[in-house]
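**Q** Structures follow.
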Structure P
Amino acid sequence: MSDYTLEFDPADELDARVTPTPLSDPVLTAIFQNAEVSGLAIRSLLNAVLEDSGDNLISEVVTVTPQSVHTDTSSRGFRIDVETKTDNGEIAIFEVQLTPFEATIERALLYSEQSLASGAKRGDDLKQVTSAMPRVIVVNVLVKAIRDVGGFHQVVELAYREPPYQRATDKLTIHNLELDKFRETDIDKMTNPLRCWLTAVCISQDEKKPLMEVVKMKLELQAYYDNDPGFAQFVDRHGIVAAMPEVRKAYRRWEYDLILYRLDEERRTKQHEMQLVVSKAEGKAERDMEIALKAFDGLKKGKNASEIIDTLKEYGIPDDIIEAARKHSET
């Protein structure tokens with residue numbers, strides 16, 4: 001049981017001045033409810049990512065399905081996956097991680113495995129299975145970088161290790177968008193669609209402002225909104241769902257989950273630090289006893305006990321350990 005207690009009445013209304021942030025689970029789940037209300041938005045975002053990396057763009061989105069929503073404090077997930085399928089057999093997995101995961105790439109591989117095999121039918125031979133494999137695109141929006149080097153857009157793919165550089169397959173590509181690195185750049189430098197997307201989302205997320213308000217603050221974002229129906233759909237959709245009472249209540253509960261998570265993380269960190277201190281102290285005591293016992297072995301060779309004790313004290317061995325080692329040597 002947690003040592004921290006927070007009283008929360010789900011019937012309470014969220015402060016009208018507070019805007020649910022666009023990267024929170026309740027908001028993303030509501031925005032990407034289905035292809036009818038968010039197909040243009042997810043297509044625009046994915047193509048902004050692919051254009052930035054020089055990859056082939058996706059075609060018309062057929063389905064959008066929210067996946068694996070975790071808002072309970074035991075799972076620590078705080079994420080949402082959006083899966084899209086296009087009429088060319090492409091599959092994209094979109095995930096937002098506000099809490100860092102150590103195995104981000106491994107998670108992406110596990111999710112991709114199911115998608116890569118989705119076109120296989122029972123009885124197909126290997127050639128039929130491989131020809132039916134879709135192109136899988138994984139986009140991870142990460143609040144914290146998982147790689148120290150490189151820019152904010154990290155692309156992971158299967159490639160030959162020996163030069164010259166060459167992809168081993170174009171069936172799987174993982175794109176990590178590391179927001180802490182992006183915030184360190186000049187976010188007002190909106191030179192391409194991806195930077196427009198991330199600038200709008202980060203400002204809205206950090207300042208808790210409606211996306212439409214953020215768009216009106218920047219001439220570049222206003223122009224992008226006027227010319228990109230997908231970005232406009234996302235901005236408009238955020239305004240709609242952020243005003244829904246059920247979304248605002250879910251958002252407040254989600255914020256409490258994050259607070260509980262951080263408190264538990266702090267508690268676990270302190271407990272770990274205390275265990276390290278205790279372990280270090282126990283380890284030092286064992287080493288001091290071993291040194292003292294070896295020193296008192298000198299009594300068998302005729303050495304003076306007082307000289308041994310004085311020497312051990314000079315080396316900082318505690319009196320209780322010296323006395324215990326002396327008694328042990330006498331028996």
Structure Q
Amino acid sequence: MMKKHFIFLTSQSHSNLGLFEDLKKVDDVDIVIVKQRNVNGILSKVKRVHTSWSINKHISLPLRKKWYEPLNITLKLGFENIIIIVDIALKGIDVDHLNNLFSHDDVKGVLVMINSYDAASVGMLEIKKDISAVKWDRVMTFDPMDAKKYHWEYMGGCYYSLHDRDSIIRKYGEPVKCDAYFTGGIKGEREELTMSVFEKLYKGGVDTRFNLMLSGTRRLEKKRYDDVINYFSGGWIPYEKVLNDVLGANVIIEILQNGQFGPSLRYYEAVCYNKKLITNNPYAVTLPFYNPNFIKIIQTVDDIDIEWVKSADNVDFRYDGSFSPVRLIERLR
């Protein structure tokens with residue numbers, strides 16, 4: 001049997017999260033980060049307009065992928081080259097180039113979906129046309145409903161690299177304690193539930209820490225509870241800072257957007273760092289490490305038990321490293 005050589009393509013944003021950090025330890029895996037070109041002055045303004053989703057959702061402007069650096073993919077002769085692309089990285093990859101690569105007998109193309117196909121995120125909306133235009137050998141997804149609906153391969157949650165707790169604390173200091181922690185974008189379809197959860201906790205005397213990212217015109221609108229909620233814009237909080245906050249939390253809150261049934265990073269954080277979790281994901285009961293003592297599923301805010309949120313329980317999910325992307329590579333072997 002021909003030996004396999006893995007070429008793993010991920011976006012800059014996923015690289016910043018350190019999701020696939022474990023793959024750096026695997027000898028036969030090359031990691032390629034799909035990066036945007038650095039431009040300044042007038043070109044940066046042209047780029048912003050050319051790549052704007054508010055424009056491209058109405059009329060798809062050509063040549064947007066030219067704002068990305070050329071791909072640096074090295075195929076190995078005498079090997080079966082497995083090119084793995086993590087969904088959002090498609091934004092910067094030419095479809096014709098991919099199909100040309102995948103047409104070679106010694107090259108296979110694998111799409112790894114760690115975002116839900118039917119979610120309303122801009123990133124997914126931007127790449128849907130490309131997903132269907134590429135001739136994939138395998139499509140793997142973290143979302144159980146997408147696997148059933150589109151006849152894709154369900155891969156579970158093998159795309160999260162555990163971060164070192166001590167290095168996080170050295171960088172950001174001793175975590176500040178709180179009862180309930182939430183961080184995420186404030187989007188139309190989940191804003192009502194997010195704010196209702198906050199109100200229930202806040203009025204119940206829970207020590208809350210909510211970080212809500214605003215974008216577009218939403219930044220100019222009136223902000224509720226802006227004296228106790230941290231509203232921010234202009235880019236995400238560094239992920240290790242988020243993890244520092246997670247380490248100080250008693251309960252993590254996960255609120256999925258409409259159309260998503262796979263877990264967000266909040267679920268992995270709860271399991272990996274032994275934190276209680278409140279989630280609106282009904283499929284959480286099917287996930288590995290689900291424990292009803294530590295994970296509470298809500299449909300409305302009435303399902304939240306304030307005393308459970310405040311209680312300091314001995315949480316231990318007995319995490320065994322099975323979320324590591326190394327497991328994904330083992331599966332593809």
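Computed from the coordinates by the stated procedures, all read-outs in this text should not be read as laboratory data. Computed from a prediction, not measured in an experiment: that's the story for all the values here. Cβ atoms are built from the backbone, for glycine too; each structure is taken alone.
**Q** Mean count of other Cβ atoms within 10 Å over residues 27-34 computed as 20.8: which structure among P, Q?
**A** P
**Q** With distance in nm of label points 7 Å out along Cα→Cβ at positions 211 and 307 computed per structure, which member of P, Q shows the largest figure?
**A** P
**Q** Suppose you compute helix-only ellipticity at 222 nm (-39500 (n - 2.57) for each DSSP H run of 4 or more, over all residues; to 500) for every structure in P, Q: which one lands on -8500?
**A** Q
**Q** A follow-up question, please. Where is distance in nm of label points 7 Å out along Cα→Cβ at positions 227 and 299 largest, in which of P, Q?
**A** That would be structure P.
**Q** Assign the value 273, calculated as volume of the Cα convex hull per residue in Å³, to the correct structure from P, Q.
**A** Structure of origin is P.
**Q** The value 2.9 for distance in nm of label points 7 Å out along Cα→Cβ at positions 35 and 243 was derived from one model only; which of P, Q is it?
**A** That value comes from structure P.
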